[in-house]
1. If Kirkwood radius over Cα pairs in Å, for residues 221-308 alone is calculated from each of 1, 2, which structure is the one that comes out at 13.4?
2. For which of 1, 2 does Cα Rg over 2.2 N^0.38 Å, calculated from the coordinates, equal 0.89?
3. Hey, distance in nm of label points 7 Å out along Cα→Cβ at positions 45 and 245 derived from one of 1, 2 reads 3.2; which structure?
4. Where does the value 0.97 come from, among 1, 2, when Rg/Rh (Cα atoms, Kirkwood Rh), for residues 125-276 alone is the thing being computed?
5. Work out which structure the value 1.7 belongs to, where distance in nm of label points 7 Å out along Cα→Cβ at positions 29 and 213 was derived from one of 1, 2.
6. Can you rank 1, 2 by distance in nm of label points 7 Å out along Cα→Cβ at positions 53 and 285 and just name the one with the largest value?
7. Using relative contact order in percent (Cα under 8 Å, 6 or more apart) for the comparison, can you identify which of 1, 2 gives the largest number?
8. Given a computed value of -19500 for helix-only ellipticity at 222 nm (-39500 (n - 2.57) for each DSSP H run of 4 or more, over all residues; to 500), which structure among 1, 2 does it belong to?
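Rule-based calculations on the coordinates, nothing more; no lab input. No experiment lies behind these values; they were computed from the predicted model shown. Cβ atoms are built from the backbone, for glycine too; each structure is taken alone.
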Structure 1
């Protein structure tokens, strides 16, 4: 390396050489590159080139693990399993085709005594609806710190932890997605951060195949139980009128590939709504009007979480979710 080269150029060369010479970053290299990015020791051009090269080459498990481990260390999230929370639920994609029914699943589970850390970000795309804008209607609390999130959970409340409360350095990088035109490795990494170290974690994905990356990362991070699936709009929300493959990872039984569970639709195929209003979410909760798809989405999504947390067969989890829904408190 020339003495005039910028230190970060080393990582760009690794990723950007010709087809026969380029290679993925090792876990250590990914962690070191991340440290430079978070410290502001890269130029805007270098960051853009880095993210696009990662995207073009396709991130590897070692790279993703390096980034997630590096982020957790930098953010002070490294800890043993925390018994103050039952489930980590990431929410970063936003919804546009259907209302965010998964938020009612979280509310339903909280009403039944489960402590859920819902964390996410908003505003990456103007045409999407993010969890943050529904909190007041849901009766949920927006935590300003990790400690505040734990306090609300201890009080049996529905809690949302925004990215700005625990990883503000990441927000600008995530929002480059709209400028670059493609998702980046950090759009995957942020879903795996598990800020309160819950023993169970759930993530929705948009692209098939990414589940293997999540599996490798969950095992490397020691997450006891992890669930990932292709969710509606990329959020952790089950389509109730279609088959969904649930991919489960357990650190007690590590395997090369996650366990695949076929979750068949619980209702007949429905027609997608031409339009919807944010108020439709709470109208469904209050039982105002008929929404077959929405009710099915809440029950199916709730069931997937119960299956993970309680090690239930999916059929039993659906039955329990139906009881929760019928007995919900408005």
Structure 2
């Protein structure tokens, strides 16, 4: 654990990087890769997201912020309060581009005030878990058993399907491991993720374990887009809101372009499909490797609520440091 606790730049990079990647992808959600601008154009400025100001992020970032705000306010991961914090977004009708499962979960909570079984039922295996857990993964340090358990509980607030739960855990653990060991071998990273989620969902576990080998193949994008399905939904590869391809695509982008935040995130946005979510996850994971200074300054300052997101990340960083210091003193 030579890189723990993470620096302030890393924590800010994870939270802000997710917001920037989300805002980069939002104007192009649902488009095919050929219809998405060049990497240079994506980095030059935020593109128009019709009806919203420049640099507007979506529900991916909103739910991430709600989760981290709850931790900062409580000084710990308190599942009922995270449920409340997420549901408040729907109470105030402030959610931008919400998914059906998250909406269903929030509305059930608002109707009952009970976070137990609020998540959408098995069979709805969307990526609304994985989109919000990268920054959460930084909370746990070396206590990865607690990470798996707590992130699974946070994931179940919106999705009870084991595939979605496993996806949320995989992204949180990936962020944690990439902070701890930024140069970790792709096979070692994927083996660690696969082992951690194997008891939650064996299917996603084995697909993650196979990813490093598939990355060497020219049909890797086709493999990712069709993963977890009887056959590919479309002739050309595109990322759907299904959690399995989303998680695999996020890991592929981060590992394939590990040396560059920009290259990883622009590759994610140019994959096509649900690219606000994919951009958010990859932006956060690449931020966990490189820190906030790797994010282009115009995007870093131009994303909506940049200052408040950075301020929240600084408060989160201080709590992570204190938690790490307590863990060290207890050893």
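1. Values: 1: 14.5; 2: 13.4.
Of the structures listed, the value fits 2.
2. 2
3. Only structure 2 yields this read-out.
4. 1
5. Structure of origin is 1.
6. Sorting by distance in nm of label points 7 Å out along Cα→Cβ at positions 53 and 285 in descending order puts 1 first.
7. Once relative contact order in percent (Cα under 8 Å, 6 or more apart) is worked out for each structure, 2 has the highest.
8. Details: 1: -12000; 2: -19500.
Comparing all candidates, it corresponds to 2.
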